Structure 1
Amino acid sequence: MWKDELVSYSILDPTGNITALVDSPIEIADQPSLAAVLMEDHPEVEQVGFVNYVASPRTDHQVELRMAGGEFCGNASMSAAALYALRCRPEGVTDVWQTVKLGVSGCAELVKVSLVREDEKSLRAAVRMPLPLAVTRMEYSFEGIREMLPTVLMEGISHIIIEKSSAFFSLKRDAQKAEQAVKAWCQELSAEGLGLMFLEEPSGDEAVRRLFEQAFCVGSVEEGEKPVSIIKRLTPLVYIPGSGTVFWENSCASGSSAVGMALADQMGQAVFLTLQEPGGNLWVKSSPDKGRSWLFGRVRLVGHFSLSQQL
C-alpha cells in the first residue's frame, strides 16, 4: 500500500489537538488509509499530516505539509514548524524567536510560524494566519430551526460561530445531531472542511490571560492598534470530508482564529482573545482589516515512532 519498509512519524501535542506527522514519502491516494491506521493505533490522535522538509536553498519555504484530507490546519502547521525546528535544526532552537515558513494544504499563501523554546521538547508558537475569503453572516437551517450565524470562509476550511444566545447552541449538548448538522452544512457550503465553534462565557483565572497577553502579544500589535481583551470558552467540532473524520477537538487553531476574525468584524476594532478550550488555552489577536490574525499557542513533542510496511 505504501512503499517504505518502515513508515516514520512523530506525534505532537498542540494544546491537546494531538497531531501525527508522517515524514516518509506517501502517495496522496494512500494518505487517508494510512491516517486511519495511525488513528486506530493511537486513539488520542485527532488528525494526521504528511511533511516534507524542503532542502533546496532556491525554495522560499522550509516545510511542506499536506493534511490527510487536504484541508488547512493551524495546529498542524504549528506542529510541523516545531518538528522541523527540533529535528532538522536542533541547534537553531533557542530562547529567541525564529521563523519557519511552510507550504500548507488548503492555503495558497505561505504560512509563517515563529517559535521560541521552552524546554527540549516544548515550544511556544505564533502563527500569522492566512487571510479569510470572507467574514460574513449566513443562514442555516436544521430540524426546524432557521437562523443567521457568523461564518468565516477560508481556503482550506470554514467555520461557523455559534454563541450561547443562538438556538443552535443546543447542538453542543447533542453530539449526534451536531455531527449531522456539521456534515449537512459542510455539503451546503462545498467546503473542504467545516468547524462548528461553540462560544460561551469563560471560567478561570484572569491572571492567566494577563500573563500570556504580555508574553505573546509583543510584536503582533500594529502601530496605533489598541486591541480590546476578551476571554471566552470555546468547544470545537470539526468535520473533514476528505478524510471522513468528525472530531470534538481539544483545540482548533483555525477555528480560534475564525472566532477572532468574527468578533473583530462585529466590534469594528482589534481584539485580543483568550480562548479556553478543552485541551488548554489558545490566544488570538485579530484585526477587522481583512481579518488579519495572529494565533498563539504551545507545541510539545510526544515522540517519534515507526510503522511496519503494509502489504
Structure 2
Amino acid sequence: MKAVIVTEPGDPSKMTIGEVPAPEPGVDEVRIRVHATALNRADTFQRRGHYPPPEGESEILGLEMAGIVEETGDGVVDWSEGDRVFALLGGGGYAEEVVVHKDLLMAIPPGMSMTDAAAVPEVFLTAYQALHWLGRLDSATRVLVHAGASGVGTAALQLVRSAGATAIATASAGKHDVCRKYGADDVVDYRNEDFVEAVDDWTDRRGVDLIIDFIGAPYFQKNVSSLAVDGIIVQLATLGGATVESVSLRDLMAKRVHLKASTLRSRSRAYKVRLTEEFAAHALPLFIDGDLEPVIDSVMDWTEVSSAHKRMENNENAGKIVLRVVD
C-alpha cells in the first residue's frame, strides 16, 4: 500500500508518499480503507523525531482516520465489510489502509462526510476526556480554554456549551470569531492582552473553575492566578516550554489547586475503549442533532502533506487540517 514516509527526521520536506507493507488484521482487528485522516501537533513532533509512537503501534504518522471496513478478523462480529467507521489511532493514519482493534471503532453518523469524520476522533476524545473525566465539567463550571481556535480548543468550546457551562478562550485576534462561533462567551487576544485581567473581569474576580492548557511553562503562574478556589488545571501539552523555574506551593495551597497532566496516545487500550464507548454513547448523537460539529480549517489532498504540516506549524489554521486520501 501507499503511505506517507518520513525519510529522515526534520522539516516537512522530509515526507514523501511511498510503498510500505499492508497491515493484516488480527483476530479482534478490522482492516480499514482510509478515505481521510487529519493533522495533529503530535504528527509534527513525531516527524521531527521527538515523539515516537508507543510500543506496538505503527510508525506511520496519523492519529485518526475515517474510512470503509475492508476485512474483519475471526473474532469480530460487530463490524462488517462496507461499514463507514472512524477511530482514534496510535499511529498509521497517513496511509491507504490501517488496522484497528474492533472496540476502538465508531460508526460515522448518518450524513457526515469522510473528511468531516476524520476531524473528530483525536480532538473531541481529547477534549471530552479533559473536560468530563479530568475537569469534572458541569453546567456551573467556568472554563478557560487556551488556544481556543485550535482543533482541541474548538472541540472543547463546543462541549462546554453543550454542557450548559460557560467559557472564555485565548486566541490571536484574527481567530476570535471562530472561538465565539463555537461557544466562547469571551475571547482574549493573548498577544496584546493579559488573560489574567480578562478572567478577573469576566468572573467578577472569582476566577475560573477549570483551565484547559496546551502552552505549559509560560502560562503556569498566570493560570494559577486565574483559578478559583478548588480550581483544576488540565495540562495537555507544553508547546511553550516544559520547565517552570519557580513555583510557590503556598499559592497552590491557598487555592487548593488541582493540577492534572494527561496524554491520550500512551493510554492503555482498555482506557481508550472506555473513553470511545462513553463518547460514542453521549456525544455522537449531538453531531446528528447539530449541537456538535467538526471544525475544518482546510481539506488537502494527502500528496500536499508537506504544505499541510507547514500550515499547522505556522499557526495559520483555525480548526482541523484534513488530508483526503481517497477522492
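Laboratory data are not the source of any read-out in this text; all were calculated from the coordinates shown. Note that the structure is a prediction, hence the values are computed from the model and not measured. Cβ atoms are built from the backbone, for glycine too; each structure is taken alone.
In terms of relative contact order in percent (Cα under 8 Å, 6 or more apart), the structure with the greatest value among 1, 2 is 1. FRET efficiency 1/(1 + (r/R0)^6) of positions 74 and 130 (r between Cβ atoms, R0 = 25 Å, to 0.05) was computed and gave 0.10; which structure, 1, 2, did it come from? Derived from the structure labelled 2.
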